[in-house]
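Novice: Next up: the structures, one after another.
All of the numbers you see were taken from the coordinates with simple rules; none came from a lab. Note that the structure is a prediction, hence the values are computed from the model and not measured. Cβ atoms are built from the backbone, for glycine too; each structure is taken alone.
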Structure I
Amino acid sequence: MRKFFLLIIFSVFFLFSNTNLYSQIFRDITKVGTTAGQFLKIGPGARALAMGGTYVGISDDIYSVYYNPAGLAISKGNGQVAFSHTNWLADINYDFAAASLNIETLGSIFVSVTSLRVPEEKVRTFDFPEGNGQTWDAGSVSFGVGFARSLTDRFSIGFHAKYIHESVWSSSASGFALDVGTYYITPFNDLIIGASVSNFGTKMELDGRDIQLNYDPDNDPFTGPNNIPSKYEMDKYDLPLTFRIGFSMDVIKSRYVRVKTAFDATHPNDNVEYINAGVEVAYDEMLFLRGGYKSLFLNNSEQSFTLGAGLNYELNSGLNLKINYAYGDYGRLKNIQYFDIGIVF
């Protein structure tokens, strides 16, 4: 079993370390912009963002439900509740909420909600460039339930099933997806190896009033049938399937100070491979400073360095309050800022 596991890790490492060979064998284009449900690619949690999005090999709190659901099995406490808000690019609002409960003889169960909203805008046309009196908006939402369980004291698995819905004005699309993750604590200085596959699911196709029309086959109102109810044929698009493998380890661990380093390798189905890297410095497991870099080796990416801080305050025995903040540089798109708050009980 151990030899088989090491073979898998070596194969994945070789695949990511030789991206040129992979591109030549498997694909010649990046397929950017060819998947639906793009909001599923936005990672929640200020701690994760502050560390450059490196969370597959960390995943020791409620935000593991997004990055690697298997990690929730080793989380502390009887349960957790968390909420994260982000002023995303172009005044778009992104919110994430999740709650989990640890059941001793079963494992950890959890629920999650992800929401992205585009502000309401005027409908502008050639005839009415300042607006025709109508408004439009767009939004995306995902509802998920999942389960994580430790199979041994060092190995756990997790699953996250999601319902996905997207809408633009009067048209919408829906789909289902599954996330699967594994989490392994190695004997080597408790180095953690995590792996996950996200958004494996159905295709999505827009449908609704906006694609309906009345059609005249011969374009003559005086002959043949007129105003036949019709609609445009819409394509079906895959979800943003993503494979991640991550590593994390405490390189310094003393009575008051702990330094954790981590990096993730990501392989999406609509872009080339890239790497995230991050570090976390903790003082007495109460105050935290974090930094990282997102999307290393990804061409034409506006993402770069990230920074953040956090507070873990014990309200009373068995009840902790967590508050985190993160800043991410997006180059010409300026920046984004994450805030989240959580309770561990």
Structure II
Amino acid sequence: MPAVPHWSLSDAVAATDSIDLRFEIGAAVDAPVVILEAQPSDDPVQWQRVLDRLAPLPVVTVAADGDIADATGDIDALVAAVLAHPHAATTALQVLRSTSGSLTECLIVESIAYAMLQAGPEHAAWINSRGQRVRSDTTPRVRSDANDTGITITLTRPRLHNLLDRQGRDELSAAFALAGLPGESRLVTWQAEGASFCAGGDPAEFGEVTDPPTAHTIRMAAGPSLQLAAIAHRTTARVHGACVGAGIELAAFAGTVVADPSTRFRLPEVTMGLIPGVGGTWSIARRIGCRRTLEWLLLDQDVDAETALRWGLIDEISTVERTARIRSTRSITNTADTVES
């Protein structure tokens, strides 16, 4: 394991003043993380100067607390997470830093970065550790129902916890696009059948596309994010059970997210050698901020509904069981098998 630099303010200033900084710090030189040791007497302007010089580099800064680092909290856990997946961790940070632009611009940056990581060694190691899955199911993934006052869009793959594959993304895109046709103003409810709202991307698709340009063009063509964002102001996502990866990335676009008390949220992408891939670096960061999003990605925390509400990830916890939802008796025995692409 490489030695991790511990910088006081004076150390940080000296290091970042070096003309050889790019050869000394960053994932490319096995130094993807730096621990910053701030003191109450430190000059925040000087710390900001340090961070500005580090910003172009693939390096995550961590600290026990305060506002000087990219991630704060349990230093040992954060450092271990970055060292375990340095390409994914530093790419996640750099993509999150780009989320100040338009949604379209952010989706393009996220997609290119995701496609690059799909062809990288960290994702390949994750696939090799699990084996390739194969599915032949082509039953519909989405159902749309409408009346005079509203449109209900329902995920209908309950046996697989509504895992999203390309067919599912295409069907969701079509459903959201129809709900966003010119002149349409009805309220939209997005929900799901079964034990889970959406346990993420279908693992059977991982590893199918290995060249980054093809992966990027497929993702930009099939993603439902833009269609959902266009109707977000009149859309309520009602989530329950496992809401993992793509499930919470997409739900976070909705103007209102209502969670059942049973809901559990995860962002496991960095542990898979990836980053969020359906707009999560924009939608989730808009709700909870870039720092908390990065910390969540690095630590792959299991987040309950109360915590999600406190963060601002969701807007409400439901107290009434929705009879329209068909609960499955099948439980999730291993949520690591149901994670987002």
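Novice: Comparing distance in nm of label points 7 Å out along Cα→Cβ at positions 125 and 157 across I, II, which structure shows the greatest value?
Specialist: I
Novice: Consider the structures I, II: one of them gives 19.6 for mean count of other Cβ atoms within 10 Å over residues 53-60 as calculated from the coordinates. Say which.
Specialist: That value comes from structure II.
Novice: Here is a further query. Work out which structure the value -11000 belongs to, where helix-only ellipticity at 222 nm (-39500 (n - 2.57) for each DSSP H run of 4 or more, over all residues; to 500) was derived from one of I, II. Don't skip to the answer; put the middle values down first.
Specialist: Values: I: -2500; II: -11000.
Comparing all candidates, it corresponds to II.
Novice: Distance in nm of label points 7 Å out along Cα→Cβ at positions 149 and 245 was computed and gave 3.8; which structure, I, II, did it come from?
Specialist: Comparing all candidates, it corresponds to II.
Novice: So, one more: For which of I, II does percent of Cα pairs over 23 Å apart, for residues 141-292 alone, calculated from the coordinates, equal 32?
Specialist: Traced to structure II.
Novice: Can you say which of I, II returns 26.6, 88 when Rg and Dmax of the Cα atoms in Å, for residues 189-276 alone is computed?
Specialist: Checking each candidate, the match is I.
Novice: Any idea which of I, II comes out highest on distance in nm of label points 7 Å out along Cα→Cβ at positions 77 and 197?
Specialist: Sorting by distance in nm of label points 7 Å out along Cα→Cβ at positions 77 and 197 in descending order puts I first.
Novice: Quick check on the output: 87, 49, 44 is Cα extents along the principal axes in Å, derived from one of I, II. Which one produced it? Each step should come with its number before you reach the end.
Specialist: Values: I: 87, 49, 44; II: 65, 40, 39.
Structure I accounts for this read-out.
Novice: For which of I, II does FRET efficiency 1/(1 + (r/R0)^6) of positions 93 and 253 (r between Cβ atoms, R0 = 35 Å, to 0.05), calculated from the coordinates, equal 0.35? Walk me through the numbers before you get to the answer.
Specialist: Numbers: I: 0.35; II: 0.95.
The read-out was computed on structure I.
Novice: Comparing structures I, II by distance in nm of label points 7 Å out along Cα→Cβ at positions 173 and 285, which one has the largest value?
Specialist: I
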